[in-house]
Every structure is written in C-alpha cells, then in structure tokens.
Structure P
Amino acid sequence: MNHATGAPAIVRAGVLNTSVKFEPLTASIGAELLNVNLGDASRDKALADEIHALLLEYKVLFLRDQDISRQEHVAFASRFGQLEDHPMAPSHPDAPGLVQIYKTPDHPMDRYENAWHCDGTWRETPAMGCVLRCVECPPFGGDTMWANMVLAYEKLPDDIKAQIADLRASHSFNASFAAAMPLEKRLAMKAAYPDAEHPVVRTHPETGEKVLFVNAFTTHFVNFHNKSRVRYGQDYNQAGGDLLQYLISQAYVPEYQVRWRWKPNSVAIWDNRSTQHYAVMDYAPCHRKMERAAIIGDRPF
C-alpha cells in the first residue's frame, strides 16, 4: 500500500518481485516461507515489505525453525503497525504487546476452544493481522486452520451478494468472552468493550478485495428489518438468523481452507482482514503455549 496516499496495492499471483523463497500450500490460501528469519526481518524494512506483499497475496504465511527472541517477535510485528493488548490474556512481562495464549491441562477453561473467527471484530477497529509463534505444543493435534474469506465472498450466489450488499452486523465481546462472567463483571466489560457494528461485506483497505466479514463474534444484523426483507415482524428473527448462520458457515468449506501443524518455533502470520481461523482442540491433556502479537487495524468499510 502507498501509505502516503492510502491507495490500494493489489498484488496478483505471478507478479511478486521477491527474494523470499516460498511454496504455496493450497490453491486457495497459504504459503510457507523457506529462507526467512524473522529476527532478520525485524531489522530489515525491505525484507519485511517483501513479506507484507506475500501476505496480501496468500493471506496467511508460515515459517519453521524461528528461534527468535520475544523482542524480535514484537519488533517484526511492529513493522506492520502498533500492537494491541487483549483484555482476557496477559502480555509477556518482558515483551509488551506479546499476548500469552497458554493452554494447560490444569485449568478447565483452558480446555475451551474454539470457533471460526476473525480476531477482535468486537472492537471498532479489529486487528489488521497477527504474528503467532509456537513455544510449546503437543506431539500431535493442536493444529490451526485458516479460511480465505475473499474467496468465500466471491463464491456466494449472486442473489445472496445482492441481499447482503448493504447489511451491517453487530459483533459482541459481551456475548462471547464475557458471557460466562458474573453479571456485575460482565456489565463492566460491556461498558469497556461495547458491541461494534461492521459491514457484512467489507473492502480490504490495501487490495480493494471484497471480504465476507461475519464470524463467531457476530450476533445479528442491525439493519435487516425493513419492508424489502420483512413482511411481518415475525420474519425478522427467522429470516435474519438463518441468513447470518448461512454466511458464518462459509468459513467451514474445506476448499477455502489451509491447515497448519505446529512445531516449537513455528510461526504463522495472517491478514486478519481477509481470513478467519480455528484452533483445533484435540490435544488434551497436553500443554499448548503460543505467543501472539496482534497489529491494530482500521475501521472496516
């Protein structure tokens, strides 16, 4: 993207001029970078820019054997923008902005995973992207999957595209992370993180692509109830709810997905604006410790 002008920078397959060696993992999404050390990229703007261009094309990038420091992890992610904290997970004390996603057999809530989601859509400005590094993982299980939500939108029937073109939806922290909290604490969290409203189809700010932008944090459409869609008030809940669940389910389509098996020091970098992901909980009673830097994004339009 031309950051001076804000002009979109569409990157198409076959036109990338890069020194980075990579292998696409599916025909739809994902590539593995083969000759990159993110510690080097944290200090080399040109290398970070090459990775950024590949990210726009493949939407999620993977690397093995990234024995980097937490400070290098944060420095690399900061090449993309300012980092954000998470209200439900602490940052590492030695690396502010590096959120600890530690799952252990000892804590019952740590056995709770997951749903197809886009990080932080309950915020007014959801994350632009994330850099996730595996610190410890089980010998098998615990994979993560990503889905290409640009492709999910492209493949929708034309009548559905027309129906959702102007729809907006509410995304809720209160109905997800805060739902199991005691009432007083939940209401305090709702005041701190009020529900956010976003377009059902957002435009990627760098590529101009259309993205299907509903996920597990989405609770309902906010402007569905009008005479063009609803004959009687009773139509609203059934028709709107059915349509929303149909749209959310598009991330479940295997042809839109890539699946990554973790090893210690493996890294995933994803564009949170154009993908969803799902962390598979199939590794009890093992530990799974990940560290994630999330980059603050912009308001979807």
Structure Q
Amino acid sequence: MANLVLYVVTVLIWGTTWYVIKLQLGPVPESWSVAWRFFIAAAALACWLGLRGRLVDLPRGRNLLFVCAQGLMLFSLNYWLFYLVSNHLTTGLVAVIFSLITIMNIANQFVFFKVPVNQRTLIASLIGITGLVLLFYPEFSNVEASDNIVYAIGLGILATWFASLGNLISLRNTKAGLPVMRTNMIGMFAGAVCMSIIAIGSGDPVAIELTPTYLGALLYLAIFGSVIAFGCYLTLIHRIGADKGAYAGVAFPVVALLISTWLEDYRWTTPAIAGVCLIVLGNVMALTKARV
C-alpha cells in the first residue's frame, strides 16, 4: 500500500475517533473503556491473522518484552490519560496537546537513536502546530485558569510523551524484523491486560454500558481506530520514520474539526481558516523533499 494511502487512512480514521471517544465518557470508568477497546482489537487481529495462517513465529524473549513495552505505552497508558483529560478539556485543546508528538518524536529519535534532526520536518511541524493554535484559538480564550485545567494539561503532555515512546519502540520492533500486525496483536493484548490491572488497582469497578451508543463506539474504536488505523500508522512510521509519520497527529484534528462543524455546530473564524492553511502547508513540507 502506498505511503500516501496509509497516511490518508490514518488521518481520516483518527480524525473521527475524537468525537467517538466522547460517546464513551459516562458511567463506565475510563480505564475499563480502554481495556475493553484493546481486548476486542487484539481478538479481532488474532482472528484475522489466524484465518490467513499468520499466527506463526510470534515474538519471544527480548523481542516479546519490547512488544509488551509498546503495548503499555501505545495501547494503554497514553489512551487512559487522554480519556481522563477529555473530562476536563475540549476536543480542540486535547488535539493541540497531542500535536506535540511531532516535536517529541524528533527529539526522542535524536536522544535514543541518534537520528539527526531533519530541519525541514521540524519547521513543518512548528508550522502545523502554529496552525492548530490558530484553529482552536477560541477554545483557548474560553479556558479559565484552575487546578483542573493545569492538571489536565499536565496529563495530556505526559500521555503524548508515552505515545511518542510507543512510536519509537514500534520503530525498534519493525527494524528487528517483527511483523506489524502480529506485533500489534500482542501489544494490544498486553496493553489491555496492563490496563485491567491498573483499573483493579485503582478501585475502578468492572463495568460496561450495554447501550447501542456505547457498544457502537467501542466497536468502532476497536476495529477502525485501533486495528486498521494503527496498522496503517505503524507501517508508515517504519517506512518514513517517526518524525514524518507522527505528522498525522497534526493533520487529523482538522478532520475532527470538520466533524464538529457538522455534528456540534462549530463556527468557523478567520484564525481557524488561517490555521487550516498553515496545517496544509506543513503537511506538504513534511511529506515532500526539498529540491536541490
């Protein structure tokens, strides 16, 4: 599958999950919503791989530990924290915080893999983040300083850092020759188990909401938001690197905004239009090579 197709699928699916996640907030503890999501995703991947005869040569030993680490960072802790953040911040602010993953990936690749900083990609990421700030400026202006806001922003930054580490561990795993889908299956199961342990340790009662809205959101997030989108995204990271791949984190909030316009009566402003233009410019810069 072409890199552009992988990128577009990732952006479109994850752009819709911001709204769908809101449908899960309610009586079910956030920890269990995340656990159910990745248990279902892991089971779906296992069935798909089994039918294709690919449940073979599963990771062992040291590689298995890295796969579980990927699951903890990418399919457990970061999602749990973002679900908690969504109770305090608007979708726009959460998206802006997550867009920091582009900068974190560049920095973490330099620190852990000694990958030289690509100046063009760094500038593209900064342009995109500036666009997001303009895009969600009204939401920033409506935020009042409070302990909850500071706490939520801190959790969001920590969640993004976990996601960045998960990206890099995934990059290490694919470079070690581990197939993306099999790695994701085990990582998602490990993440769901870890999330269940955290939920029980936190005293969150085991719960699930048997309503069409909650169950529909759960299945969409598990199959589309997890199995398909992560498969595309992690394959993309393996092909073009974590710095460029993570630029999807800057682009998909625009899709979320379009959905908000349709379903939540979002009002467009001049700064918002300017922000979209900057994000498009950043995308073009990040995904194309400079001419020499």
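Bear in mind that the values in this text are calculations on the coordinates, not laboratory data. Keep in mind that this is a model prediction, so the values were computed, not measured. Cβ atoms are built from the backbone, for glycine too; each structure is taken alone.
Please state which of the structures P, Q yields 19.3, 61 when Rg and Dmax of the Cα atoms in Å is computed from it. Write down the numbers at each step before the final one.
On the way: P: 19.3, 61; Q: 18.4, 60.
Computed on structure P.
Suppose you compute helix-only ellipticity at 222 nm (-39500 (n - 2.57) for each DSSP H run of 4 or more, over all residues; to 500) for every structure in P, Q: which one lands on -24000? Don't jump to the answer; show the numbers that get you there.
On the way: P: -5500; Q: -24000.
Of the structures listed, the value fits Q.
Quick check on the output: 12.1 is mean count of other Cβ atoms within 10 Å over residues 154-161, derived from one of P, Q. Which one produced it?
Values: P: 12.1; Q: 19.2.
The structure behind it is P.
Out of P, Q, which has the highest value for relative contact order in percent (Cα under 8 Å, 6 or more apart)?
On the way: P: 33; Q: 42.
Max of relative contact order in percent (Cα under 8 Å, 6 or more apart): Q.
Could you figure out which one of P, Q the value 1.00 for FRET efficiency 1/(1 + (r/R0)^6) of positions 34 and 50 (r between Cβ atoms, R0 = 25 Å, to 0.05) was computed from?
On the way: P: 1.00; Q: 0.55.
Of the options listed, only P reproduces it.
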